[in-house]
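Each in structure tokens, the structures are laid out below.
Each reported figure results from applying straightforward, stated rules to the coordinates on display, with no laboratory input. Bear in mind that the values here come from a model prediction, so they are computed numbers and not experimental data. Cβ atoms are built from the backbone, for glycine too; each structure is taken alone.
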Structure I
Amino acid sequence: DRLQIVKPFVVTGYLVSAVTKPLLAFNGAWQSIALLRGSERMGKAIRSATKDSLISAYSPKKSGKSFGFHKMMDAAGEMSGAIIAFGALYYLGKSPEVFKSIFLWTLLPGLLAVIVALFFVQDAPYKVKSKTQLDFSTDKKLMPILILFFIFTFFVFNESFFIIKAKESGIAITYIPLFIILLYFVQSVSSYYFGTLIDKFSAYSVLLFSMVAGIVSMILLYFNFVIASFILLGLFSVSSLNAIRAYISNRAHNKGSLYGIFYAGVALFGALGATVTGLIWKHYGEDGAILFSLGGLLCVVILYLFVREPENKGLA
């Protein structure tokens, strides 16, 4: 936001992830894996906020469609990777050599992403600003909705708990990747549509829908409707992400800073929520963990209904 540096961060973020992920093939100790995994996620952190700023810079009025298209392609790539991984494990077995080969092959798409970002992506059309031109007075009005979404992220289960529930319901480990494929498929086919809804109605309305979808996914999980719960989880994930990103794009003055706050908040509250959920799951069982989460989610939705949208001259 101060120097309007966008593309270099995007390229650097993809490069860090591309280099560190294949190195997992050569490490077995949990300390090394944690370090590499953390480094790979650092790459994502470097590029995420700036990537959204770049998308926002080229879609000032219809950001919902732009973010919807981006997530559609993103989920399609994740789905393709999951299909390839499932095929490799299904036909080649689950030996350590197969897992190592899968990690090594991630170098190819990683480097392709770096090449595309470096040579084919145009930087944002910004002019350099001085420090004195930064003004967060208007951006503060966006924080109530962001904070409520952070709290919602704390309570809602991430996909790992859905996978554990699927396994405990009797589904063989070999077929667990199919649920990940289903999750990404739902996100890919629905993302652009949610983007159009954001532009047609508002990011506020679509975010409300996403929260309801998240609650329904938890209810379905409680009653062991695993497939349906994954479908609703996919709808929640993609609609909430697109809505928040469009909300910031259409309303924030310092977009890079707000996107950074958004991703930091999601990571922090998601990690804390997963820790608390895991402890409750361990001591009170899966039903206790789900009921705890549902109680918190319902409270957040009720509070969300009383939060007013800040005015922004008619933007979504």
Structure II
Amino acid sequence: MMKRLLLLLGLLFHLSAQAEQQGPNPPSQPLYQDVPLMILQRSVDTLMQNQPAWVIDLLPYLRPHDREVLLFESLRYLHQNNHIPDQTLKNWLLELASERPTVREAAVIDGYEVIRPSFDYPALARSLILNKVSAERSQLYLSELLRDEFQWSLIFRKNNPLLLAQQLDVMRAFRQLTPEQLEYVKLHMPDRLYFPDNNVRVAMAIGIGSDEALAEVLSLPMDQYSVSLLEWLIQRLPAERAYHLLRGAAENSELLYFSYSAIARLGRVYPPAAQFILAQFRESEHQELAAMVMIEMQSQ
């Protein structure tokens, strides 16, 4: 009882001292008012500093419901901010990841009623652990890329169950390379690699930034990343460059509609793009397509 009293007194003293200090900004209102906002603020502050001791000491004195709310809200904030835990915080997260929440609720999923945790903090703990694993792996990939020792074929193969996660870490490593370094990496990539989508190649082309690299990836079979790249051209490049690349992308039959649509949107700020679509509408084999994107533009 004395330990609990001292803990609560210490909490109140700390909160009054911290009330005027600025720290991370969790949601202005916690999900449930059973856990005061100032306690949530203090929990977030300490966990963002990779210091879980304060939260660990507090948890035994909370009701099970309040405990799970506090853990869920705190870890959700860390997750939303892509926090990378250090080893101390990771060790505690490993303990949380193996727990089974006691507060549960009924939900209907795909027509079936299931009972699930109301505050799935173990899932958030696992996600934060993966953040650390991912950060460490991307640093390893970066050092291998810089030494020209990266083992492409160990990752980009059909029977790699970790391929999607690992390719995201490769892309994170790309972001730390200069355009010149990325171009060197691209030139020395093995020819026979398995890419499940265009995500890596689009990221590499954007990192290199040359018209040649961007045009090359736009000539590949289409997927969602190719379409996203068209929008990136409009938003990030000078209008003249974007227009030139979009005209080239239209040579890819799979990207034809999306390229015309992007050119039409570019036409709002770049008259030659609007004139191109109008010319296609008046006389070309893609007259119907041009008419379609013009109608879409008018309805937006």
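What to note about this one:
- Each of structures I, II was scored by Cα Rg over 2.2 N^0.38 Å; the highest score is held by II.
- Structure (I, II) behind the derived value 9 of relative contact order in percent (Cα under 8 Å, 6 or more apart): II
- Here distance in nm of label points 7 Å out along Cα→Cβ at positions 68 and 204 was derived from just one of the structures I, II, and that gives 4.7; the source is II.
- helix-only ellipticity at 222 nm (-39500 (n - 2.57) for each DSSP H run of 4 or more, over all residues; to 500) derived as -20000 - corresponding label from I, II: II
- Mean count of other Cβ atoms within 10 Å over residues 156-163 - structure with the largest value, from I, II: I
- Across the set I, II, distance in nm of label points 7 Å out along Cα→Cβ at positions 236 and 252 reaches its highest value in structure I.
- Read-out distance in nm of label points 7 Å out along Cα→Cβ at positions 100 and 196, computed value 4.9, structure in I, II: I
- log10 I(q)/I(0) by the Debye sum over Cα atoms at q = 0.11, 0.12, 0.18 Å⁻¹, for residues 180-267 alone derived as -0.28, -0.33, -0.73 - corresponding label from I, II: II
- Label whose coordinates, when distance in nm of label points 7 Å out along Cα→Cβ at positions 52 and 260 is calculated, return 1.3 (choices I, II): I
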